[in-house]
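What follows is a group of structures, each given as structure tokens.
None of the figures in this text is laboratory data; all of them are computed from the coordinates on show. It should be emphasised that the depicted structure is a prediction, and the values quoted were computed from it without experimental measurement. Cβ atoms are built from the backbone, for glycine too; each structure is taken alone.
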Structure 1
Amino acid sequence: MSAALGIATRSLRNIRRLPSAFIPALLMPVFQVVSFSGTYSGVTQMPGFPTDRSVNWYLPMAVTMGASFAGLGTGFSMIRDLQTGFYDRLRMAPTSRRQLLLGPYIAAWVRACIAVVLVTLVGFALGARPVGNGLGTFSLFIAGLGMATIGTGWGLGLAYRFRDMRAAAIMQLTLFLGLFLTDAQTPIEVMDGWLEFVARWNPLTRVLHVARIGFVDGIGGADLLIGIVVIVLASVGAWAFAFTGLGRLDD
């Protein structure tokens, strides 16, 4: 465990050493919640829209995006460590592969908590309010930490396989496609065509339901349960993707 904590501590210290690699990823979800809730404030006038506050709809999307960036940030750092040769030296240390993976995960969870807290505070300043079902910000943390876990495994797995900046481009592209091809901007009921089909079957739509359950009406316990199952399965799959990628470094 000490090796994992050491790796996580080093990663978190890099926030101070390389703020340019952390601050933009932290400000992006803040920009999103401000811009979307203001630009699309009229979306609440649609018949059947589940909340009368546009920020209640867009805050969970921004939180999950920020937490995802926290996870992918570990992938960016891994690319840098692989290119400088630092990670090769780290792999020679007497520690297990699980420890080598756990360290970046711990760092990602801490970064994700920072993002969730900051974006949530901005959302509340803009007028976001829980609907009163008792979940509130707790649901944001569940979805945020879940997306950070998924993003970390996905980012590390790509970094281990490509070992250069090609992985960074794929990380960002897949993140944006995955989250924006959901009901991130409008409910599925008002979509049509191929987007409606993709959003309905996109697993990340279920993760957004977990994030939104404390802020919009119409999302029930079954949606919460399905969303948590999706988070767990995707997290396990992402961990396996990262673990097998780490093994490929020996080839």
Structure 2
Amino acid sequence: MIWDELAANGHTVVDLPGQQQLFDQARAFFDRPPDAKLRHSTEDWNFGYRAQGHEYGITPDRPDLNEVFTYWSDDPSLVPNHELIGEFLGALRAYWHQAGTAARTVLDAVAAHFEVENTVDFLKSSHIQINDYRSAGETRDLLQDSHEDGHLITLLTADGPGLEIVRPDGVSVPRIEPGQVLVMAGSVLTAMTGGAVEPVYHQVRNHRLDRRVSIMYFVNPDVGAPITPFVHNEHNAGVDIADQVRRNPEKYGLPPLQGV
């Protein structure tokens, strides 16, 4: 079922329990004063807290209207002053392991379709990103413009409405039940499946909510090792998938991905 839905739609849903603890800890972190959150930022805004305005879907003059926290490679030491937010990082670590198991299930299904072994190592180049939206006073119709994530897959959940999937024939709202995550294909999966799975373009509609929190697990093959696609064909012939993984973040105003 996982492969069939990915091939047909670019997305599917899988179970991922244990979300509430991370939602609670994330809300508590983003409720902190700005100076307290900035203690957990890096100069390139890539690890830990990222203030609004540094990431965008299409153009820099329309930044995503949310604050961000990122957790990379299951390594708390990458977050400045990590010792001050132990409970939050503990919830991130717990979610990391559950999300990794869910991601492995999805990639196993993809590999099984192509009758190959799943050899994708993704733990070092993947990360959790949490977005905090406070949109009640925002006038823009979209909090995030239409984009694809540029990863292998994204596992997403949110505590409120807003996510829309964008296709040439219109816009749809995916259904995600409690304890589930939406799995969306990115352009890296398109390359690794030889074009069999298209990336999912999506956007976030502004419903003027007081608050909306979303949690994403962005899965990327490790760029420090050779990346072997699930199938070789004319679609990915000559494509340097590792370079694609490294450079995709630059399309959204972020630094290139490096193995961490």
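Brief remarks follow.
- Origin of the derived value -25500 (helix-only ellipticity at 222 nm (-39500 (n - 2.57) for each DSSP H run of 4 or more, over all residues; to 500); candidates 1, 2): 1
- Comparing FRET efficiency 1/(1 + (r/R0)^6) of positions 87 and 175 (r between Cβ atoms, R0 = 25 Å, to 0.05) across structures 1, 2, the highest figure comes from 1.
- Among 1, 2, structure where distance in nm of label points 7 Å out along Cα→Cβ at positions 63 and 215 as derived comes to 0.6: 1
- Distance in nm of label points 7 Å out along Cα→Cβ at positions 159 and 191 from the coordinates reads 3.6; which among 1, 2: 2
- Structures compared: 1, 2; top value of mean count of other Cβ atoms within 10 Å over residues 71-78, i.e. the largest, recorded for 1.
- Rg/Rh (Cα atoms, Kirkwood Rh) - structure with the largest value, from 1, 2: 1
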